[in-house]
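What follows are several structures.
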Structure 1
Amino acid sequence: MCGIVGAVAERNVQGILLEGLKRLEYRGYDSAGMAILSEDTRLNRQRAVGKVSSLEACLQEAPLNGNVGIAHTRWATHGRPTEGNAHPHQSGDSLAVVHNGIIENFETLKTELEGQGYVFTSETDTEVIAHLLAREFTRSQDLLTAVQRALSGLGGAYALGVMHKGEPGVVIGARKGSPLVVGVGIGEAFLASDPLALLQVTDRFIYLQEGDVVRLSPGGRIEIFDASGEAVKRPVQVFEHGDGLTTKGEYRHFMLKEIHEQPQVIAATLEGRLGERGVLVESFGTNAESLFSRAKQIHIVACGTSYHAGMVARYWLERYAGIPTQVEVASEYRYRSVVVPEDTLFVTLSQSGETADTLAALRFAQERDYLGSLAICNVPGSSLVRESDLTLMTQAGPEIGVASTKAFTTQLTALMLLTLALARVHGGDAQRQVEIAAALRELPAIANQVLALDNEIEVLSAAFAEKNHALFLGRGAHFPIALEGALKLKEISYIHAEAYPAGELKHGPLALVDSEMPVISVAPNDELLDKLKSNLQEVRARGGELFVFADEDVAIEQTEGLRILRLPHIDEALAPILYTLPLQLLSYHVAVLKGTDVDQPRNLAKSVTVE
């Protein structure tokens, strides 16, 4: 996996494919490649290890020309990042394929195909697909039929782009468990794993559904067939986010830009969803009130940063809505015997809506006796949104930096809206709901005040540049924020960082504290403040260097070994959202000082569409 682009056009497609790869590079970048059918039906391919710029350099020396082509940026799952393992993969000089996902039965298929005389030259599972397709094309002499027959033998997940010189004007796409969209042009048609790849040529897209196969042919003809092989129509949707959101503008990195966009996108997430006295329950869907009123339990399932958002929501939902809540890591949830209490609402969180484990968990849950499902997501046409009973879009816009920032805070904002909606339906404290709703309206402005501390946080970051480890502490709903802070630091600066509930220090982590272990803590002005102060004293007594992000009203004085950054006061219910921002900025500035690739950290991809 990671990024697919394909085109059937009335012009040379090399530039279209290359630009599409650049726009997807944040999703994966250990190698890239492109294959184009020339006018005399020769299949020409270029591949390169490294970023898309390496492929671009190869194409400058030896351009590819033709009106039909496929391209790919790779994030390795099978085989090392080498030119031989890069996509597209070919079978002979006739067929080329690009693939996202993992073929779980590739070893069995490889043995079978080798027995039939096919020679493998890579370490990937994808090459199995190329030879399997070539075999089926030899039998049927029709590329669509060959793809449909080959898919029946594939186990696992895939999004595919395929072309064959026997049908020189055709690109076939297919999806199962991995996203794929069709771009609708004027006399042209395109294929991509994400609409962002194609915004330079179209803003009209068809989101393929699970099991769909699509044939793109000259003149912009698009034919879609469902999993049973029947011709179907899928709606054309206009992409809602402007193309300008995918550029860095005045910022050095996408991550910094996206951190500073958070007041704006939090306001967008709230827009139209708050009435005079609280949340508008109907913003979750026409039947939301009926479903919410019956909910006695909540299961939240997510991965990575989204899982941390769910952990915060558990504190909110149990405190303000009075509803027992369980939070699960999606990759674990689907592999255990889940007990579903009566009238349990199933909630998923995902930035992309295509996270493989989260999507599989939803499908797993749909086979069990849940009350219904709600997806909180950032991509309107995604699989998670389409397959859930209720949805709430986070309005974060495209997030290019691999380390999630604005997607996380808009998820938290949406989860507070969910908390208030359930509290309202279940007869929670009406006055407290009004207070939190009022604080939500003020949140974007207060977030701007925190972001104005950027320079101070940059100065603070110098203390971390030569460190190899860090410890983050938080209490209550701020323990998940500490987890998120540690995740950000390790993701982009490669400093080993861990997070603990502050009260757990004496149960083990305190053994690690010394002058070389910086300890970062968040100190909002809440009922756990005095206990947190005691925990911080434990750190100072062991010679640890403390960095505390504290409410402006908190009575903690800066002394030797204790550095404090004051944050504006906010309602304690929303403090987890606000205290996320300085931790993001700290991680960013530390990574810049260490010279790492902030937007594209090693070994990581933006949207994890494989298990």
Structure 2
Amino acid sequence: MNTDELAELGQQLRVDSVRASAAAGSGHPTSSMSAADLLAVLLAHHLRYDFERPDHPANDRFVLSKGHASPLLYAAYKAAGAIEDGELVTFRKIGSRLEGHPTPRRLPWVETATGSLGQGLPVGVGIALAGKRLDRTGYRVWVLCGDSELAEGSVWEAAEHAGYENLDNLIAIVDVNRLGQRGPTRHGHDLDAYARRFQAFDWHTIEIDGHDVDAIDRAYGEALSTSGQPTVILARTLKGRGVAAVEDREGLHGKPLPEAEEAIAELGGQRELHVRVSEPQAAAALRSLTTEPVRLPRYERGDEVATRDAFGTALAALGTARGDVVALDGEVGDSTRTEEFAKEHPDRFFECYIAEQQLVATAVGMAARGWVPYASTFAAFLSRAHDFVRMASISGSGLNLVGSHAGVAIGQDGPSQMGLEDLAMFRSVYGSTVLYPCDANQTARLVATMAGLDGIRYLRTSRGKTPVIYGPDEEFPVGGSKTLRAGEDDRLTVVAAGATVPEALAAADRLAADGIQVRVIDLYSVKPVDAATLHRAAEETGCLLTVEDHHPEGGIGDAVAEAFGDGRPVPRLVRLAVRTMPGSAAPDEQLHAAGIDATGIAAAARMLVEEAVVR
């Protein structure tokens, strides 16, 4: 397209953004109008994409980080022939693929769900890393950001990581339209303020008029010719560009234009330009990867092994068997044990340093490209990335997240390092799987199983050594549990997981010596929970005692209680959990202080069966 045609395409994208929002009675047309010329030039001259084959290995990848500008994205899809005009005006209506913020669950051309600002660039970094170090098919990653979201710390985690990794296949386009939701942004139209910040992270920066299509075209060409650095194009634009009643005016964010028909006329009316988007370069199959049986580590009963150690060894073994597995860590690989994977598969290991939002975002980007990521850090620190986990679920992303050093059982480090909220956090995520193994063989099996699951998968590992109680050939289906003690005379059932399982077994032995028989269930699958086994235990013993190294809210106790939410009689249910703020102490002291060691479990059981023993 020549200059005039590009300008006309930009106007068409504005008109269709106005039309879509008007039909919906809601939306963000003014935010779309500011970036219309930026997307028009990209679509017509620089994007390489086959809309018939969104999984083409050489397709460029486009991420709309300012997801509220979805009318613009859908207008571009229409111009490219991917959707019809009739579908465009179903925007935001029930049953429509064209949601208020785009998601890959609905549209195959969307890389990741956006709308929680500050996430597009971090995920784009993950996609670019996959392109540079894994896929190697030459695709470029384009990320369209808004200026307001540059206030998010996650953007600067991404900026530093991209600069450090020399991601010259990554181009960020910042729509600097000056206005946020409630008024001016922090830096307004000061492009140099943004440039200085990106330059500090070793980015190549280009400052342009974002409504000059020739300048945009030159900037994209310069970005593509830049090697060794990511590029950011800082484009000065006007919100609501082209309609005098709304252009560069405050108080209009997130609202359809008040006089849509007049605005469309002012923009020159409807157009039906069609863009022939450049095809991607020819590429072979994305990758040819090894797939063979997994030779998991095998541990002998009675050995003392930390589940984090078993995780690291099992992950390395899984990486040997499956060439699509990648590992990421937050600079604690010597503690989480992902260093085992790094030693054996350095080409598929990614150090994300202490930037947990970027850690999860990188995993999301790699999952979008078909890789199977395992991302790990301390359980406590995954809370920093919860919003990224939430958005990954909205994307339908497949992630394996591993939190080590969970609970008071870590000992002397104190409460800042203790993951005591993680089970609740991950159980609350839509479609998630939450696993909490108690021994090495169980951990190894679950690590391998996670690779074949859908959605967000979370595995909780422990710092200290625990006894191996299962044989290496034992199976642990997701949604299952293991009954470790059971008899006809059981007076109650103790439900434990992870670090509290050995304590529950020790308590059961003590109680048996006093003539009190109790059942012990290892609830290694916290979500989905084994409701059938819990129902049977309730019927046969009448009382369930849950014990967990976690706060009482949202953890194992709640998972067990929810198993009885179907209207059946609810058994007597008592919960042992960490109810005080712990300090620094030895692991056994921590468990005792929380009342979740063998002594605490036995004491609670005696009270429940009214068999208290005076000693």
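Taking distance in nm of label points 7 Å out along Cα→Cβ at positions 258 and 322 as the quantity of interest, name the structure among 1, 2 where it is greatest.
On the way: 1: 3.9; 2: 5.6.
If we compare distance in nm of label points 7 Å out along Cα→Cβ at positions 258 and 322 over 1, 2, the biggest value is for 2.
If distance in nm of label points 7 Å out along Cα→Cβ at positions 122 and 450 is computed to be 4.3, which of 1, 2 is the source?
Structure of origin is 1.
Given a value of 3.9 for distance in nm of label points 7 Å out along Cα→Cβ at positions 50 and 474, point me to the structure among 1, 2 it was derived from. List each step's numbers first, then the result.
On the way: 1: 3.9; 2: 4.9.
Corresponding structure: 1.
Given a value of 174 for volume of the Cα convex hull per residue in Å³, for residues 146-489 alone, calculated from one of 1, 2, which structure does it belong to? Please report the intermediate quantities before stating the final value.
On the way: 1: 174; 2: 207.
Only one of 1, 2 returns 174 for volume of the Cα convex hull per residue in Å³, for residues 146-489 alone, namely 1.
State the single structure among 1, 2 that was used to calculate P(r) over Cα pairs in 10 Å bins from 0, in percent, giving 3, 16, 24, 20, 15, 12, 7, 2, 0, 0. Spell out each step's value before the answer.
On the way: 1: 3, 17, 25, 24, 17, 10, 3, 0; 2: 3, 16, 24, 20, 15, 12, 7, 2, 0, 0.
Structure of origin is 2.
Every read-out reported here was derived from the displayed coordinates using simple, explicitly stated rules and does not represent laboratory data. Since we're looking at a predicted model, the values are computed, not measured. Cβ atoms are built from the backbone, for glycine too; each structure is taken alone.
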